[in-house]
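Undergrad: Listed below are the structures to be examined.
Every read-out reported here was derived from the displayed coordinates using simple, explicitly stated rules and does not represent laboratory data. Since the model is a prediction, treat every value here as computed from it, not as a measurement. Cβ atoms are built from the backbone, for glycine too; each structure is taken alone.
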Structure I
Amino acid sequence: MKPTLILDPLFRRMETTFSAVDQARIHAAARVVWGRNEPMPDEALEAVRDEVEIITCGYWKYGDVSRFPKLRAILEIGGAFPAPEDLDYGACFTRGIRVLSCAPAFTAAVAEMGLGLALACTRQIAWTDRAFRHGMPNWSHTEFATELGTPFTLYGKRVGMIGFGGLARALKPLLAPFGCEFQAYDPWLTEAFLKGQGVTPVDLSTLLATSRVIFVLATPSASNQALLDRGKLSLIRPDAALILLSRAHVVDFDALTELLLAGRFVAGIDVFPEEPLAQDHPIRKAEHAVLSSHRAGANAEAIFNIGHVTADDVEALCSRRAPFAMQAAQPEYIRLRADRQGAG
């Protein structure tokens, strides 16, 4: 008998997340309950609560996992692990319930955007486009410096990565042809591991003060909120570029906005503290910023890849194999995240 699987994708939509092929794979592997573009009603959940083994959801909204005696896996397709206050990870780890995130589906697309934003900043592509359209005399044979300083290439530059998880590991090979020197700050990883990945482990202040291009790639947690405060941001050299890809949570965004408006350095930004961003937010007037409306992973290929990795792991779980495509929640990370959150 096929395992029972709840497919409750909201906020995502079935037709833009799961290709016809991947939907067929999931239905072939499991007895699928729901699978519609509307909230799953309580009565439908109650009807299968005692037999469901896998729950695939856009976010966790089902309360205590003890409600589901046969539950073996939670497959999150929103893009981030459920918050510890929403999901009892301790109960999941004790019962052997796997908690999986679709985050790896986005890594290639987001890494590619990171490279694009870096080039847009270092070569001043967006500024040059605006200047050209307004008839400004910025032809290369007459002048090189601009209001943003002097453009530069990525070749041979020192690149700093704040966070060295899956996104950083996908970005590093894209930068490798430029012969960059890599350094990283990641308190979750050992120095030996970082060195083995071809990056030099450094403290955060050193990274900010000595990198020519800085990528903010850290996963948000209670411990790194506003990690880059005004003091830390002020360490960035004036000829550097800051690329914000993970979450605005990691940065004091008001301070970042003020520094960019003052022309302290240039930045490429894909994420904001509130989305959509207010029309009158001052960051919109910052000439030193290249702005992207949270589109790094927002393309049809990346979203369909969510359905693909989900189908991969549904097939694995339903055939009693270990899942391999999605990211598994690690007890050490979740516990530390919850402890620090509880500590305020």
Structure II
Amino acid sequence: MTPQITVATARYDHVRALFDGAVTFDGVDASFSSADLVSDIFDRMVRERAFDVAELGLTFYLRTLDLPDPPFVALPVFPARHFRHSAIYVNTASGIEKPQDLAGRTVGEFATWGTDPGVWLKGILAEEYGVTPDRCRWVIGGADEPMAPFDFVPLRHPSSVDVAPAPAGTALGPMLEAGEIDALISAHPPRCVLDGSPNVARLFPDVVDVERDWYARTGIFPIMHTVVARKELLAEDPGLARTLFDGFCASRDAALAHYEFRRETQQIDVMVPWFSELYEENRRLLPTDWWPYGVAGNHTALDTFLRYFHEQGLSDRRWAVKDLFTPELLDT
């Protein structure tokens, strides 16, 4: 009997071939769904076990490992990566001109203390600039609309770190613009940034140069999300993990092949001007396998994230990379 499974991820270009059927999971009848906000997939997967296989933020997956009976096991598939120096904004009247100036300030963080971009940024700020999380005050909320902190995973932070929800009826973007907080970490730029308010700016004005330099020094293209499956599903079908992994790899490879093929027409199917030049510049900096799946090609990035996660008090245990993934795929 053909296995039937449900899969939920954002509609990235590297999973498009799975959504449109150009690539399939061999011998598996899979139905796909998505959401406008990928965090809605996270919420439904953790709270309702709504899917058999789903994209899940790495920090949220790690928090499920603290549950009495962890419900998921991860595949070494990473649908979302992003350099995150670009995800921190400051109020221009705050006097913050360099990362070290964040010490003693009030910093907002979108959704929860310890989002994926938040873990990366806090780790970088501590490691490279000496600003550890306990040197700031933290406020958690929505970017442009009032929002309670995410509650579909256990919330935790060290007792030495001052963390509080935003006041009722307030949002972090307007608070940043008004100077009620000094800085903000958010994967989604708040509206005041997108609208070009003179009251807000990036902490790193030359952010692309900073991120490229950081990559050149570390070799890390930061991982945000992984893919998880219900633990009992993989236990029932030991070959399914490899089938899923191979399908995600094939879909990613189809996207990479498309970019390479379109070099001949300067990526004319993309609406962004000068995209072709950007692609060529990135090919010179990044390795051939610049969006790797599997354990070996991601070990440094994952181990760094796990170290930051533990140092920030988000886990009692210092997880090892091998602890995260189904044993069938540790050889990838």
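Undergrad: Taking relative contact order in percent (Cα under 8 Å, 6 or more apart) as the quantity of interest, name the structure among I, II where it is greatest. Could the numbers behind the result be given before it?
TA: Numbers: I: 19; II: 25.
Answer by largest value of relative contact order in percent (Cα under 8 Å, 6 or more apart): II.
Undergrad: Ok, one more. Any idea which of I, II comes out highest on mean count of other Cβ atoms within 10 Å over residues 22-29? Could you put the intermediate results ahead of the total?
TA: Details: I: 17.4; II: 14.8.
Top value of mean count of other Cβ atoms within 10 Å over residues 22-29, among I, II, belongs to structure I.
Undergrad: While we're looking at this one, here's another question. Given a value of 30, 59, 12, 0 for P(r) over Cα pairs in 20 Å bins from 0, in percent, calculated from one of I, II, which structure does it belong to? Let's see the in-between values first.
TA: Numbers: I: 28, 52, 19, 1; II: 30, 59, 12, 0.
Here the read-out was taken from II.
Undergrad: One of I, II was used to compute FRET efficiency 1/(1 + (r/R0)^6) of positions 206 and 230 (r between Cβ atoms, R0 = 35 Å, to 0.05), and the result was 0.20. Which label is that?
TA: Numbers: I: 1.00; II: 0.20.
Value 0.20 for FRET efficiency 1/(1 + (r/R0)^6) of positions 206 and 230 (r between Cβ atoms, R0 = 35 Å, to 0.05) corresponds to II out of I, II.
Undergrad: A follow-up question, please. Supply the structure label, taken from I, II, corresponding to Kirkwood radius over Cα pairs in Å, for residues 118-277 alone with the calculated value 20.0.
TA: On the way: I: 16.4; II: 20.0.
Going label by label, the one that fits is II.
Undergrad: Separate question: Name the one structure among I, II that FRET efficiency 1/(1 + (r/R0)^6) of positions 62 and 294 (r between Cβ atoms, R0 = 30 Å, to 0.05) of 0.95 was derived from.
TA: Values: I: 0.65; II: 0.95.
Computed on structure II.
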